[in-house]
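Asks: Next up, some structures in structure tokens.
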Structure 1
Amino acid sequence: MDPVSQIALGAAVGHALAGRRLGGLAAAGGALGGLIPDLDVIWSGWGRDTIAYWELHRGVTHSLFFGPVVGPVLGWASATLHGRARAKSGKPTEGLFAAWTAVWVGALFTHPLLDTATIYGTQLLAPFSDLRFALPALPIIDPIYTLPLLVALGLAAFLGWRTGAAKRVTVAALVLTTLYAGAGLWANGRAEAIARADPGLVARAPEEVRVTTTFLTPWLRRVTTQEADARHVGFVSVFAPERPIRWTALPKDPRAEALAEAALATEQGRRYRRFATGALNPHVVESPDGEGEVLRIGDARYGFPNGTLGGMWGVQWPIRDGAIVEGAAERYMIPRGADLDDLGDLLSASFGGETELF
């Protein structure tokens, strides 16, 4: 999830666990704890190849073991500093280690759980396994998830961080957002059922059907299908199950498919296929520098009808003498911004409205 959501979750968890003892410091510490795991983006690509960034992000700092191991260390450090400050002013220092440890462990532990509710993939068992866990429950940015947590924290500050009423508010927000994530997972299953009943899909009898999240809302889902000669992309709102899906065909280019087969057989290609869970869209385009061509293999889990339908990002290989250049893979991202009309279409379509884009 996005940093704001993780900070809000960490703050709410920290306050719910130790707000009565630490007051607003519990929320502040939890907010920092919610941010720490994502600091892995700083070192995940240093001195490594282009695939390593994706592989290492959401790695060991997102493990289920990270919080229980690192949390007590941070709890001890925080309790020591806090205890010294309180002792100087003659205030009691009992229970600080337990309270601070609860804050750090709670925030560090819930961060990967929230990330697992998205389709990117989180290595919950690192460093013992690099298996990525992912649930299609929430988009990576969802203000409807984040807002209740922020409102609850604001109310807790207004009511007084140490009061029982403030704790009840943050606990209620955590319960509400957890139920919301569960509803998002239900929405994915519902969207898949709607898609599989769509006349267009039934007529094509696809080899594969994938349903994934979009952005900002869990109610609009991206559906990709794969047939022998093409891939199709459509969007489904769980609030409009009767509406036929507007499918867009992405014809398969035999040349791109053959080049992709060679690229995905390389060491970098195998790692990329694994990261993208096999959701790939190969195509050949002119090289960004205007010299020659490149094979682009888009991550088909993410994409919109504004020019990124086949994938917003992915990996590309230079083509020389009709073949890919092994070991020269690079990440790419298609620079497409969403204007207010696009966002309006997205939100309208998520609740069943007919729009130009979806």
Structure 2
Amino acid sequence: MQFAHLSDTHLGYRQYGLFEREKDYYNVFQDLVSSIIQERPDFVLHAGDLFEFSRPPTQALLEVQKGLIRLKEAKIPVYAIAGNHDIIMKKNALPPHLLFQELGLKIISPRTPFYEQDDIFIGGSPYISRYHADTLKEKLKLLEKESAGYNKRIMVLHQGIDKYLPYEYELELADIPEGFDYYALGHIHSRIVDDYGGGKMVYPGSTEIWKMDEVENYQKKGKGYYLVDTHGESFQVDPVNIELPREFIKTRAEYSHLEGEIVKLQDYIHKLKSKPVLHLTVSGGNFSRAEAYQKLNDSLSEMVLSLRPNFQIDELDAEKKMVDGPGLDIPTLLRAHLKETDNKPLIDMGVVLFKEIAEGNMDTAQKISQKFLEEYYDY
């Protein structure tokens, strides 16, 4: 028996405010469905963040409907849990997945925490925040108990684990019951396959590039899903890659050689099938940001979908070193300052928020803030 394991499709995400990027996510999703139908597994597991928002745009809902109809016609059942993007953290909040139950989508939820597929136990939990970790641990114990009589057991979760996400995890590795054959995980956007308690612990990663820091892992391991064979003593896990519709170029250039680097980029981009997203860091010397940006914009803006320059000027770097000092740890200082509030969730949120803003991830920072307000202040 085989199954497909995917997660973090984030349908409805309009990256950089560009409709073209939203459409890329839809195209990749349909390519995933086509690939799964071609592989003909016995079932599919989606481990959370099917959507980017708990109230997805209409087009995102239509794309899921289209994909599920195709899978239903191919007689391939789908099991899914809600991720942190799929649901508002309020009591009795409902995920958009419920709209698709008539199409055969089997939702793993507090009401229905497990299913049986051909004598295989498939159980799990939707995303639960770190502030309710005790509740999550109790659910895991119940799943361990309910699955005890099955020969093969699968646990489906959308959580960060300390081993793989050391600063923003909801679970420690030791919190997870051993004895399951496969841990179908979501939430982390990198591809990870690990051994745990005699089974396989697997993150298939996001199916598209959601943040720029995912590019390196994508270049090494690709994007797509895992095809899992349940025969034998241990499950066999094989990656299935999906070609992304456009390239993300992340590169650097010395300002003194900028014109030459621009020519190289132009030659490379001319060979691509679609306009790429270009992240270019210009450094070296005390140059004018405005002049550097003008050169890039005049030469490259028509060739790329999104030009995202970053400038590192020596003079400003020197000033930063003078201000920060060699041992200054801003997150630590922030925790110390917020400690007076005696509010651990607020402290943790503040540190995560600082990191996202410092990296220029304003959309992510806004979503983190909104989630926090919804969960703790019913905002």
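Every number in this text was worked out from the coordinates using simple rules, so none of it is lab data. Being a predicted model, the structure only gives us computed values, none of them experimental. Cβ atoms are built from the backbone, for glycine too; each structure is taken alone.
Asks: Mean count of other Cβ atoms within 10 Å over residues 139-146 computed as 16.1: which structure among 1, 2?
Replies: Label of the originating structure: 2.
Asks: FRET efficiency 1/(1 + (r/R0)^6) of positions 59 and 203 (r between Cβ atoms, R0 = 25 Å, to 0.05) computed as 0.05: which structure among 1, 2?
Replies: Derived from 1, not from the others.
Asks: Using Rg and Dmax of the Cα atoms in Å, for residues 51-106 alone as the calculated read-out, with 15.5, 54 as its value, let me know the right label among 1, 2.
Replies: Computing Rg and Dmax of the Cα atoms in Å, for residues 51-106 alone on every structure in 1, 2 gives 15.5, 54 only for 1.
Asks: If you don't mind, there's one more thing I want to ask. Work out the source of -15500 here, i.e. which of 1, 2 gives that when helix-only ellipticity at 222 nm (-39500 (n - 2.57) for each DSSP H run of 4 or more, over all residues; to 500) is computed.
Replies: The correct label is 1.
Asks: Out of 1, 2, which structure matches 1.0 when distance in nm of label points 7 Å out along Cα→Cβ at positions 147 and 179 is calculated?
Replies: 2
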